[in-house]
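Peer 1: The data blocks that follow each hold one structure.
Read-outs throughout are calculated quantities, based only on the coordinates presented, and are distinct from any laboratory measurement. Please read all numbers here as calculations on a predicted model, not as lab measurements. Cβ atoms are built from the backbone, for glycine too; each structure is taken alone.
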Structure P
Amino acid sequence: MLSNKLYIFDLDGTLLNTIGDLAEACDHVMRSHCHPTHTYEEYCSFVGNGIRRLVEQALPMDCRQTEYLEQCKQEFVAYYSTHIDHKTHPYAGIVELLEELQLSKAKIAVASNKFHEGTVKLISKFFPHIHFTDVYGNMEGMPLKPDPELIEKIISKAGVAHTEVTMIGDSSVDIQTAHNAHIRSIGVSWGFRSRTELEQACPTHIVDNMDQLRKLLMTV
């Protein structure tokens, strides 16, 4: 195992495949305002920087005024909150990996740019037997990743050194967050962003499947 005591996981595209429900909620808002909907590939490029940014990118360029954007964001949250787990599912092998980490006495946390209530709801549903030391989504007054403030909060509460922490995520946002927090990082290429994006972000490691991640985390 890496000489770590704390593993901080991103949520969307890392632990859970959430793109189906995110896309459906955003398309619902777009259709309700007679705007074009988007493809799977487009939504994969839109996610990762919070709900506001997702809705902003989905809207036509000439419809991104602050007040209108906020209205569409609230409509998205209302729809998504009641349909959040219809198509979402854990990536194959992730539950077993978290169980192994838990048995090894490692501390496990989640840091997501998804709104906090949605993050907690999904973690509670799909990982009910995993004891996370912290589960955080985006909250009022807390900056989004790649700002390291949330990571620093998790590390401080866990009471571990920065040299004992690894961030695991599927996008350059996660890798840059780790750089900003001065911790190690692992990029997973099965998520919503390309392997090229991960390579350009320069993580400590890149893995292409769950077996590679398991070996990296669990091999002595």
Structure Q
Amino acid sequence: MKIKKFEFNMFPVNCYVLWDETLEAVVIDAGCFYEEEKQMLKNYIISKGLKVKHLLNTHLHLDHIFGNRFMWQEFGLKAEAGQQDEFWIAQAPAQSRMFGFKFDEEPVELGKYLCDGDVISFGNTQLEVIHVPGHSPGSMVFYSKEDNCLFTGDVLFQGSIGRADLAGGNFDELREHICSRLFILPPETTVYPGHGDSTTIGIEKVENPFFR
């Protein structure tokens, strides 16, 4: 599996494009806000000849859904995410005003609800859906056992974990689920977070201050 990371600049947020030798692909967290960011993502997909099969959201906080309408308009894809987070879609305009800017696009409803244990297939590649609530009630992590990597959204970062003070967040639940759902994975598993640089499960188990 090949991985391309885009770092979009409103907050900023990491967006990932994954594909394999079949050129079938998925996009995770299309957080592109500015027009040039949207065109950058579109042009990359087209230049590689990729056929995007899924638009995945790790969760539905504002910064991770900026590009959902664009992906629907350009590629006919509606986002797939946890139903527990669906309330955040309607709250996006109000949330944007809380951060001091306007995001008044008409929201696009989810195309599919993701549940723990679901398998997302594209080409010859599979991603397992792991529900890790705490940052948000519907936070989902995407795990590729074959490629030994994990896309964690805002659940687990290099040296940190997600905030738990927004609606539906729960700090104790977040820590508990990271330990019981993610830290059982092989230590060499690469972690690709929703913000910042990549890390590994092994490093975070030993060095992350939230688990000492």
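Peer 1: If you rank structures P, Q by distance in nm of label points 7 Å out along Cα→Cβ at positions 59 and 179, which sits at the top with the largest value?
Peer 2: P
Peer 1: On to the next question. Quick one: Cα Rg over 2.2 N^0.38 Å came out at 0.95 when computed from one of P, Q, so which one is it?
Peer 2: The structure behind it is Q.
Peer 1: Right, next: Out of P, Q, which one gives -14000 for helix-only ellipticity at 222 nm (-39500 (n - 2.57) for each DSSP H run of 4 or more, over all residues; to 500) as computed from the coordinates?
Peer 2: For helix-only ellipticity at 222 nm (-39500 (n - 2.57) for each DSSP H run of 4 or more, over all residues; to 500), the value -14000 is produced by structure P.
Peer 1: So relative contact order in percent (Cα under 8 Å, 6 or more apart), computed for just one structure, reads 16; which one of P, Q is that?
Peer 2: Q
Peer 1: Out of P, Q, which structure matches 17, 40, 32, 11, 1 when P(r) over Cα pairs in 10 Å bins from 0, in percent, for residues 75-154 alone is calculated?
Peer 2: Working through the options, I get structure Q.
Peer 1: Related question: With FRET efficiency 1/(1 + (r/R0)^6) of positions 51 and 83 (r between Cβ atoms, R0 = 30 Å, to 0.05) as the yardstick, tell me which of P, Q scores highest.
Peer 2: Top value of FRET efficiency 1/(1 + (r/R0)^6) of positions 51 and 83 (r between Cβ atoms, R0 = 30 Å, to 0.05), among P, Q, belongs to structure P.
Peer 1: While we're on this one: Which structure, out of P, Q, was distance in nm of label points 7 Å out along Cα→Cβ at positions 19 and 171 calculated from, if the result is 1.2?
Peer 2: Comparing all candidates, it corresponds to P.
Peer 1: Figure out for me which of the structures P, Q the number 1.05 belongs to, where Cα Rg over 2.2 N^0.38 Å, for residues 99-202 alone was derived from the coordinates.
Peer 2: Among P, Q, the structure yielding 1.05 for Cα Rg over 2.2 N^0.38 Å, for residues 99-202 alone is P.
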